[in-house]
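Listed below are the structures to be examined.
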Structure 1
Amino acid sequence: MSNLYLSTNFGPFDLFETRYPPNYAIPTHEDGAFRVSILLSGELRENYRKAEAFASSTSVVVKPGDVRHANLFGPQGAKILSIAIHDKTTLAQYRFNECTWYHGGQISLEAIQLIHAYKFESAHTSIIEEYTYALLARLSEGRTRVFSSPPQWLHQVRERLHDEISERYSVNDLASTAGVHPVYLTRLFHRYFGNSVTRYIQQLRAHKAANLLASSDTPLAQIALEAGFTDQSHLNRTLKNQLGFTPGLFRSLMQSF
């Protein structure tokens with residue numbers, strides 16, 4: 001059973017931590033209230049509206065209260081920080097009407113800044129509110145036009161990047177394997193996935209490293225190798241740029257919950 005660990009009110013927002021045991025499954029349900037949830041540590045699989053998402057540390061989801069979904073948590077369980085918004089006036093400013101997952105990038109950076117403020121500035125309500133509004137604004141800006149499913153060859157390119165995260169691929173390599181021109185690959189990749197190939201790979205590796213840091217005591221040098229970085233220094237630079245924290249500070253923050 002899930003364990004509601006702590007709940008605090010900050011203005012129009014209710015922030016609460018929830019912990020889930022290993023391999024815990026929640027059948028199809030609705031939350032009943034609009035939520036933005038940040039996965040602090042662990043992993044989960046969520047099924048919703050004929051879609052499926054796999055999430056790990058720093059993944060963020062926007063979820064209206066009427067979205068029916070089911071969850072399965074990973075072998076380490078999970079810790080989640082959620083923001084519930086009941087005030088209709090506040091919600092009307094953003095017009096969120098779809099369930100959307102985000103993994104890495106600027107949205108995760110905004111989420112981490114909120115997590116840090118929530119952990120260390122909880123006595124200052126205005127600071128928590130400021131960072132919460134900043135995250136909501138970023139999520140609102142992050143909504144992009146919804147296209148039909150990407151062509152199969154492009155889906156296979158992305159799957160290859162996920163499956164072989166430590167490999168070094170150029171756009172030319174990927175385009176050659178897919179049988180398309182590099183310019184065409186670049187244009188469609190950005191159209192469907194919202195980033196250049198290079199930037200997508202950087203965020204993918206940072207997200208992988210973030211999950212290992214939040215959920216384990218694996219040495220930094222090994223994390224760098226598993227996440228596809230050239231060495232620990234490369235890991236340090238990238239996480240500082242992508243997440244705003246060095247690996248050591250990020251691990252301390254996420255494991256403090």
Structure 2
Amino acid sequence: MTYRTAQAKLLAYVRDRLHNGEFTERGLARLIGISQPHVHNVLKGARNLSPEILDSILQHFQMSLLDLASHAELEAGLERRRTGDRTLEVPFLARAIGPGAAWPTGLDRHRRFPLPFRALAISVELVMARLIADPDMRASLQSADIGLLDTSERARREISANGLYVVALRNEALLRYVRRGAQRVYLANDSNQNRPLQWERLEVHAADLPALVKARVQWLGREQDRDLPMAQRGRFLSEAISR
């Protein structure tokens with residue numbers, strides 16, 4: 001479990017106790033020795049939960065970090081230790097992608113996620129991306145908030161009718177289905193996938209596709225499920241590159 005995951009789980013636990021009326025923000029602030037405005041900002045996500053405050057909250061509730069992990073997460077961790085299974089981790093793009101967000105140029109190498117399949121090495125062309133909710137792609141994304149992307153030129157040039165792609169369009173990096181016509185390229189989303197007359201038409205030649213298509217989406221999942229068994233972290237949209 002990462003510090004970020006532990007922080008999110010503890011804050012969710014505290015918010016539940018607050019909503020149940022077991023204590024107030026002011027009462028919690030007094031018990032752990034910080035100001036009420038600071039507690040308020042931490043609970044609403046405006047301030048980070050420092051390790052010192054996290055420890056104080058755990059101590060107050062007589063908890064440890066192990067109490068924040070689910071039974072399934074603890075079992076998965078023990079199983080990895082027993083089998084010696086070492087999962088490789090993939091770096092994230094520097095920023096989230098989706099409506100209102102352009103394709104980022106760099107990586108956040110301090111933020112990583114376990115590769116969702118077994119491999120001896122990780123291709124530099126594989127990256128994780130945080131996904132901004134897209135109302136036009138609800139069916140495909142479901143509850144997913146991260147995706148594994150293949151940014152290789154082959155993946156961007158050899159377009160599959162069944163593939164989901166990240167498309168750079170109007171300073172946004174959007175998840176879309178790509179349809180190639182005789183002279184044009186069309187973009188479809190979940191809401192119009194079966195209505196070709198509503199597809200967005202682009203005057204793009206096949207040779208220019210790698211500039212438009214930034215990646216193919218290989219896998220979708222949720223960042224909070226990183227400690228679950230590999231098969232429970234998400235779902236593949238296409239055959240994994242290496243298993």
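Each reported figure results from applying straightforward, stated rules to the coordinates on display, with no laboratory input. If you're wondering where the values come from, they're calculated on a predicted model, not measured in any experiment. Cβ atoms are built from the backbone, for glycine too; each structure is taken alone.
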By the measure mean projected area of the Cα convex hull in nm², for residues 151-206 alone, tell me the structure among 1, 2 with the highest figure. 2
Origin of the value 30, 22, 18, where semi-axes √(5λ) of the Cα gyration tensor in Å was derived from one of 1, 2: 1
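Any idea which of 1, 2 comes out highest on distance in nm of label points 7 Å out along Cα→Cβ at positions 7 and 175?
Numbers: 1: 5.4; 2: 2.5.
Comparing 1, 2, the top value of distance in nm of label points 7 Å out along Cα→Cβ at positions 7 and 175 belongs to 1.
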Working back from -8000 (helix-only ellipticity at 222 nm (-39500 (n - 2.57) for each DSSP H run of 4 or more, over all residues; to 500), computed), options 1, 2, answer is structure 2
